[in-house]
Structure I
Amino acid sequence: MKAIVIREFGPPGVMRLEDVDDPRAGAGEVLVHVHAVSVNRTLDTVVRAGKFKRRVTLPLVPGIDPAGVIVALGPGVTGRKVGDRVVTSTRVQSESAADGPQLAGVHAWGGYAEYFKARADGTTLVPDGVDFPTAMVVARHAPTAFHLLRDRAQVAPGEWVLVMGAAGGLGSAGVQAAKFLGARVIAAAGADNRVAAALELGADAGVNYRAQDLAVEAMRITEGKGVNVVFENIGDPELFPKAFAAIARNGRLVTAGGHGGGIVPLDVNWLYLKQITVIGAIGHTPADIALSLQAAAQGRFKAIIACILPLSQAPLAHELVESRTTLGKVVLDPTRHAAGGDFP
């Protein structure tokens, strides 16, 4: 099969399209013909560059979240059949106490390939009417957003949620998850078109935090009360304090990202005077994935996709993600063999 292989860390050009042996489904596994896999900043470009904070063993096929059609079943597999349309879990084995979860595309060969073997119990059926790129993007981010907002922040109907990076993969999922839970949402992003994209997803108000004072605008929108929850997944040293200053008494800040660097100043006085809770968390349940995909099938959850490229264009895909100029997710489709791609 064709696959993108990394044999040395470095810039996008170190990735090569190669002929490699087809994987075989082992006990409890299924073989998936990949139709879509996302390109992510941390778990793809940072891994490729050799800057990931956990050990990565080369050679490696990247790609943490392939979606496609099951074409073969390994011994002992029940509950799945050939022809099922599925998304796959990022985890290739259970979490260990020493080094955390083992991930496809990081610790084992991933989905930048024509075929991918996955744990059968780590697959979720894609509902009819949901295409593979949409299913993959929704399954990648929406479950985490639900976990952070529903389970950790315990968002209640009517509360105000400030979503940072609201047009990004996780941010756009946060906007929609908060609305799904009955909250009122302020979408904060770094450009007018990004704010507009988040408003189209259902946000009640928007702030361009590169052109406006985020704390002032959040207080104005909430009539001086502040927001109950901040969904903060940027970790920018200039933006974090402004989002933090917008939090009301007994508010919560949840985060699962730090693309802006991750080292930020913290106003401890505001923290204890306002009795704020700060929560860092990852993870989700299989039920969250199914819920997210069903919401997509009902038109209640959408994916923002910047472009869909063939596997051979993986270096370009990484360049686009690292440029931070795209609006929405960059997706690779190994079933496409043309040189070009789709740019909505």
Structure II
Amino acid sequence: MTTKPERPARRVSQQDIAREANVSRVTVSLVLAGKDQTSDETRKRVLEAAKRLRYRPNLLVQGMQTGRTGSIGVIMPVSMHFHGQIAKGIHDELIEEDFVPVQLYTSPRTHTKELELEQIHRLVDRRVDGMIIFPIDVSVPDVHFQEIWQREIPLVTVDRETTTHADHVGTDEETGGRLAAEHLLSLGHKHAIHLTFPGRTGNMHRRGQSFAKVMEQGGAKVDVIAAHPEDVRAPLTGALSRTPRATALFAGMDPLALKAYGAAAELGIRIPEQLSVVGYADFPFAADMAPPLTTVKQDPYQMGRQAARILLDRILDRAPSAAPHRYHFTPELVVRQSTVKAAQS
């Protein structure tokens, strides 16, 4: 004998609560919205009835009534721990104020400005209350985000700072590059390699420029290698094979420092005795590298939380002014065992 499948539970309405609590539907609506002027006894009876009936509000209807959906669009890569920590910070801050992130994926390597716009349109069509974006291209003009501006949707960019009037949260990259340079100069290094990604703009470019400037002001020479991680082995081994060889290397991101470790091992170069290495970001694996990596520490989780706070301030009319808000976290140098004094020639 087969049994009929159970019918799905009927959605509990405010009218159901009104009958259960023996009050009007208007009273129920006001109590659930926190706007009631009723007695404490009536409010308690309505809330207990709602709990007993397992009432859940219809947020779609509320959105139509209030003009807010309670959802925040997030466009973020998911390829690295760094991105994941930003997304986690965004999530945790939004949830505390009962907003929900709707995250769409992007890839810094394969996505284009056109694909980014498609993602923006998807979020606009779903009536998000605001957006937080890790931009594909930092050089875009304000018109790139016109779909957002025309609808007066608050926007915060994270990590990559654009030239638009969007609010932004990132890292003080100039300080980060300076910290790496000052550390190597203090150890007597006069010839360094800077390993970075291709591109003439953006946060990695700024940290690299700062590093090179401070090193050169200190009387040191800097060779720049710009390549994606999968393409870096050949130019890096070539640079490390030259005479006189660089005694230090600054990787624009910790994953590039991993590549430097591999190239050095391939050439029989000992870290740190023959090559001091400094990374950037302080990924979790940095402390477990052999030797543990000296690096410039960023705080992506707090970047995410700060981005969400700034966005919520715009949505909830708590922002101190209409002017774009730019917040830059100060990075810190974490000294481990991958850097030592330069060998005397």
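So the values come out like this:
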quantity	calculated
Value -12500, calculated as helix-only ellipticity at 222 nm (-39500 (n - 2.57) for each DSSP H run of 4 or more, over all residues; to 500), assigned to which of I, II	II
With FRET efficiency 1/(1 + (r/R0)^6) of positions 47 and 231 (r between Cβ atoms, R0 = 25 Å, to 0.05) derived as 0.50, matching label from I, II	I
Label whose coordinates, when semi-axes √(5λ) of the Cα gyration tensor in Å is calculated, return 53, 21, 19 (choices I, II)	II
For mean count of other Cβ atoms within 10 Å over residues 135-142 computed as 27.6, the structure of I, II it came from	I
Test item: FRET efficiency 1/(1 + (r/R0)^6) of positions 199 and 279 (r between Cβ atoms, R0 = 30 Å, to 0.05) calculated as 0.95, pick one of I, II	II
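All of the numbers you see were taken from the coordinates with simple rules; none came from a lab. What you see is a predicted model; the values in this text were computed from it and never measured. Cβ atoms are built from the backbone, for glycine too; each structure is taken alone.
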